[in-house]
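Rule-based calculations on the coordinates, nothing more; no lab input. Computed from a prediction, not measured in an experiment: that's the story for all the values here. Cβ atoms are built from the backbone, for glycine too; each structure is taken alone.
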Structure P
Amino acid sequence: MRPGQEIKLQITDINRYGDGIGRAEDGMVVFVPGAVTGERVTARIGELRKRYARGTLLEIVIPSEHRVATVCGLAERCGGCNLQHIAYGEQLRWKTALVRQNMARIGGVDEGVVRDIIGMPDPWHYRNNVRFKVQRQAGKVTLGFFAAESHRLVAGIDGGLATPCLLAHRELSRVAEAVQALLEESPAGAALPEEVMLRRGSTGEIMVVLMGKLGSAAGTGVQNTDVLAGLSGEISAIPGVVTVVGYTRTGGKKTGGRYQTLAGRGYIEDELDGLHFRISAASFYQVNPSQTAVLYKQVLNYCDLRGHEEVADAYCGVGAIALYVARYAKAVQGYEVVPGAVRDAEDNAVLNGIKNTRFFAGAVERVLTEHVNKGYRPEVVVLDPPRSGCRPEVLDALAQSGAGRVVYVSCDPATLARDVGYLHRLGYRLQEVQPVDMFPQTGHVECVVLMTYCGLKGK
């Protein structure tokens with residue numbers, strides 16, 4: 001096999017990124033984006049590695065019964081909806097199978113405890129948070145998205161949002177078009193934000209975040225912060241926008257930056273199952289409102305609270321889960337590394353009149369461990385870490401605490417399975433896994449896991 005070679009493949013599965021998987025005649029695994037399980041395809045070999053190759057889909061010789069026409073004309077180039085060409089029912093079946101495979105192969109546990117995924121009645125326009133790249137193309141300002149694994153802007157053709165994103169809430173697409181029009185009116189030499197992030201609460205309130213790097217616009221001597229501030233007044237007048245925030249990067253991705261409220265109050269409000277939340281620009285909050293309610297009800301069900309329990313919520317963000325379960329527990333302690341999110345969590349507790357919560361800022365592995373070492377003993381621990389999963393110190397701390405019940409929320413089945421395997425070695429038994437489709441048309445899967453302490457073997 002060589003780069004540029006055209007080969008015929010039978011697609012037997014798709015991977016976590018939505019790429020079709022086939023084997024060449026020599027046994028080499030070939031990943032083909034856009035191919036569907038059951039199809040016979042022709043592909044051209046591109047990247048060639050020692051154990052696998054990547055191919056470009058040239059022809060679908062025999063199509064899958066699960067293939068559907070994409071609704072968005074940019075789907076194949078954008079890469080954001082890498083499963084849009086697969087019927088939604090088949091997406092759900094595949095996601096359930098993916099979680100089961102990860103639990104068995106990585107976690108080393110019985111895949112039979114994985115329930116069928118909970119899907120959406122309408123799997124479109126669900127995102128309340130969208131991040132657009134900003135570029136000048138042929139002298140026009142364009143808001144759009146990068147193609148997969150590239151810095152090539154493919155959405156927002158001809159200086160306009162030619163095809164509004166079908167995953168974004170319709171109101172966010174409207175505001176994006178209005179922001180783009182205002183940026184288009186900027187002088188040709190003026191600095192532009194590198195990105196525009198839009199967030200929407202179920203209240204209808206919208207936040208616009210203008211993101212850029214500190215410095216001067218080329219040849220002007222005008223600081224980017226001044227340019228962003230100058231735009232804020234016009235943007236805040238767009239119907240639905242209640243606040244505009246600037247984010248200025250001080251260096252690379254790892255060195256971070258700072259947020260500054262440019263117009264309005266600096267946050268939006270959201271409502272979920274009778275609770276109200278204030279969400280600032282830096283705070284994590286679930287992007288799919290209707291499925292978030294499904295997710296949190298499953299968390300509460302697995303917590304099995306009777307009103308006398310101490311609950312720890314690790315990676316608590318703005319306190320959404322902590323406050324959701326606090327109504328049924330004796331007390332909840334939340335742990336979060338982002339100070340702004342902790343401030344939001346504290347404000348949200350006051351906003352909802354909830355008095356049995358405390359929130360702590362700092363690295364979860366450090367602060368939770370310190371508390372456990374000082375005698376903190378929660379009966380239930382809720383984990384909702386980033387995609388990379390939990391640090392081992394966090395899992396060690398919860399085991400040391402003697403918590404009898406662990407409820408783990410994850411957006412990555414592989415790191416979830418890894419951590420489930422780690423907890424199993426600490427004496428916890430996997431009871432049930434409930435996948436929830438928070439991200440239709442994409443390869444991402446959210447899961448809620450229940451584990452209970454059964455003791456270490458031999459003790």
Structure Q
Amino acid sequence: MAAEWHARVADALGNQRTRANIGRALDGLVAKRRAAFSDRDELERLRDQGQAIRAQALACLPDLLAALERNCTANGIRVHWAETCDQANREVLDILHRHEARMLIKGKSMVSEELGLNAFLEAQGIEVVETDLGELIVQLAEERPFHILAPAIHKDRRQIAELFKARFPELPYSEDAEALTATARRLLRERFRGAVAGLTGVNFAVAETGTLALVENEGNGRMCTTVPEVHIAVTGIEKVIARLDQLPTLLTLLTRSATGQPITTYVNLIGAPRRTGELDGPQEVHLILLDNGRSRIFADPELRTTLRCIRCGACLNHCPVYVRLGGHAYGTVYPGPIGGILEPQLQGLAAAGSLVDASSLCGACDEICPVRIPIPRLLNRLRAEGVGAGSDSQVPGRGSRRDPRQAAIWRLWAWLHADPGRYRFLSGLLSRTGTLIPRLIRPWTKSRRPPRLAPKGLHRLAREAGFVDD
């Protein structure tokens with residue numbers, strides 16, 4: 001994982017066009033968020049409320065999930081539980097087979113990316129059509145989403161126009177954003193009309209009423225949930241909240257943190273399949289609740305705060321590392337600061353432990369998170385877990401990143417600094433033999449000049465100046 005990570009980082013840093021694209025796009029999102037939260041006191045009150053709502057939901061998670069299943073079932077929504085990604089994929093496939101569906105239209109869903117659902121269904125002969133414009137672009141490019149919020153934020157208009165021309169040579173070439181959007185709309189319209197099943201994610205699942213809340217700007221989510229006969233919603237178990245009256249606070253935080261909008265264009269509240277006398281809506285609604293390691297995260301009182309995330313993407317937009325690297329460098333479904341704490345817990349530190357080092361620990365993500373996830377603290381916790389230090393937690397791959405050579409060096413460091421005499425002797429020796437230190441101390445000197453030790457230490461200078469007695 002480490003070698004692949006460094007290779008991806010090098011590629012990302014060398015791609016000036018992509019770096020320029022994401023820099024412009026993220027600067028715009030940061031400015032819009034700042035304008036949306038012009039009242040600092042109001043923002044902090046909203047963050048307090050959001051943190052409390054999400055913390056309460058996690059504290060009562062088992063009970064809320066039971067209530068959600070009970071109320072969804074009473075509403076006519078069929079609830080499925082999936083402990084693993086494979087189980088969730090099989091549930092989706094079974095539903096499609098029962099309805100003889102050979103095509104699935106999809107709204108935006110990060111959990112479906114986590115499942116690897118597209119590749120799984122296509123291997124089973126099911127055509128998958130992404131209907132979110134950004135997701136459609138990365139699907140056509142055979143890429144992974146670049147950003148939690150904006151999957152194709154790394155591509156400019158010319159790149160998208162060239163991609164459309166390569167995929168649809170019969171269409172006229174255009175670099176106009178409105179024309180490209182209109183082209184995508186025309187291409188997708190027939191897909192919507194012929195679809196038997198649609199799939200979306202879920203932003204929040206309300207236990208009190210059995211309601212699924214889904215926000216979007218393009219209308220494709222509403223099409224996926226109302227036009228086909230079957231709607232399949234997939235979500236992690238952590239997305240549940242207790243009451244419907246908590247939803248406005250979370251939606252305010254989500255939309256303003258994500259895009260700077262006071263509210264998104266579409267807010268879909270799905271409570272049941274089509275009832276008698278209604279003119280639209282699916283005949284069946286299925287909710288698949290995915291665990292995939294979330295119960296293990298939930299069991300740790302400190303790491304549990306990871307699950308507060310509402311997937312706004314603000315931590316990515318403000319992270320100096322993500323801004324320079326972009327999402328593909330991480331090589332995971334969830335990039336950026338939230339990916340740095342979530343992916344190592346889902347995949348294990350052996351597989352994704354390098355991500356915990358992809359941070360300067362500047363604290364920008366902590367200051368910006370709408371639900372106050374202490375990301376820097378969790379990064380440090382996972383760094384300690386990686387070398388097997390501190391706790392006896394159940395984080396997968398605990399201790400897998402321990403380097404015996406580094407451990408020996410730190411033990412030597414501790415031994416030397418535990419005794420003033422040993423420390424003075426060594427520092428004096430190094431000050432006299434500093435020129436013998438190797439000039440290439442990687443990775444330090446890969447981007448820095450090698451250290452040069454002063455010929456006289458601080459204590460010696462102080463004694464010579466008469467500030468300290470011998």
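Things to note:
- Structure responsible for 12, with relative contact order in percent (Cα under 8 Å, 6 or more apart) calculated and labels P, Q on offer: P
- Read-out distance in nm of label points 7 Å out along Cα→Cβ at positions 174 and 326, computed value 3.4, structure in P, Q: P
- Among candidates P, Q, the computation of helix-only ellipticity at 222 nm (-39500 (n - 2.57) for each DSSP H run of 4 or more, over all residues; to 500) that gave -8000 used structure P.
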